[in-house]
Structure P
């Protein structure tokens, strides 16, 4: 199982979601993707997109206007 981190800090919609989707396509089932960002709308958009594709949101942390979403690639 691999763990990959990407940063979307400073990017606005739809770039954070696009970068997340690109990274998810490269992962194998069970791999973890950690997305860091600061665009408020993208935080919710990414979580919904992950759920819609059958992948799992493992956690969301928010500190000082930045957030980190941890997701796991499904089967």
Structure Q
């Protein structure tokens, strides 16, 4: 499962990054494997997806969110 497939208020734990560029960006913000993620909302028409990760709100593009794998919690 990926971040892009989470539904509203669903939680998961990040397992791995499938894209090095996205991984680098997220890790520089402190988002590491093992971080707990909650999906807050999706903007219609493939807009950004808002997540709460480690207490911070972060917006990701659908393609970026699709490159982060996780396990449901």
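Laboratory data are not the source of any read-out in this text; all were calculated from the coordinates shown. Fair warning: this is a prediction, and the values are worked out from it, not measured in the lab.
Computing helix-only ellipticity at 222 nm (-39500 (n - 2.57) for each DSSP H run of 4 or more, over all residues; to 500) gives -10000 for which of P, Q? Going through each structure in turn, the value belongs to P. Looking across P, Q, the calculation of relative contact order in percent (Cα under 8 Å, 6 or more apart) that yields 45 traces back to Q.
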